[in-house]
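Once you scroll down, you'll see the structures, which are given as structure tokens.
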Structure P
Amino acid sequence: MSSKPEFGTFAYHQPNYEGFVKLGKQHDFIFQSLAHLGGAAHQMSWALNVLEYTDKVPQEIEAEIHNVMQSIQNLQESLRAVAKKE
């Protein structure tokens, strides 16, 4: 296994960097971005799910969270299109 990246580099601080290394994707920055966006979408989904247990949050805020999730999906599709051009 490779040594740990140098402190202060993005690789050192990036979540799951070692996972990208194991997959051989440490230089595939579009792949990494897609993975992080997928994680963000997952977290946003949970944020929306837990709000089902309260009636204190206005529907407009829940709709805004849903819109952010849709924006993340749109960004992922745009990045996939860029990756296909490479």
Structure Q
Amino acid sequence: YLEQGAIWVSRDIMRFDPVLDLSISSNVEVRNGKPLQEMSFAITTNFSYYVDHYQLEVYRGGDRGLVSPLAVVEGQQFANDFNIVWDG
């Protein structure tokens, strides 16, 4: 306690450790180059406020040079916990 003073505590809200994680929940069975079920990519981030669009590119495992994407999924809606669904 201070008789004639005050203590202020603040934090810099712009300082945070950015997180951007993409995962898929299960193995996907592929036939003739196409997945047999839709794929759901789970996105976890803490800076969705700063993202105005996204682009998810899906490649074959053997495409080491990332030259020919199987699919390009784009969108503008983004949230801190978000799913992107691709049906092949």
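The numbers here are math on the coordinates, done by the rules we state, and not lab data. Being a predicted model, the structure only gives us computed values, none of them experimental. Cβ atoms are built from the backbone, for glycine too; each structure is taken alone.
Laid out as a table, the results:
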{"quantity": "Value 9.8, calculated as mean count of other Cβ atoms within 10 Å over residues 22-29, assigned to which of P, Q", "calculated": "Q"}
{"quantity": "For -22500 (helix-only ellipticity at 222 nm (-39500 (n - 2.57) for each DSSP H run of 4 or more, over all residues; to 500), calculated) the corresponding structure among P, Q", "calculated": "P"}
{"quantity": "When distance in nm of label points 7 Å out along Cα→Cβ at positions 6 and 78 is computed for each of P, Q, the largest belongs to", "calculated": "Q"}
{"quantity": "Structures P, Q, by mean count of other Cβ atoms within 10 Å over residues 30-37: label with the highest value", "calculated": "P"}
{"quantity": "For 25 (relative contact order in percent (Cα under 8 Å, 6 or more apart), calculated) the corresponding structure among P, Q", "calculated": "P"}
{"quantity": "Parent structure of the calculated result 1.40, given that Cα Rg over 2.2 N^0.38 Å is the read-out and P, Q the choices", "calculated": "P"}
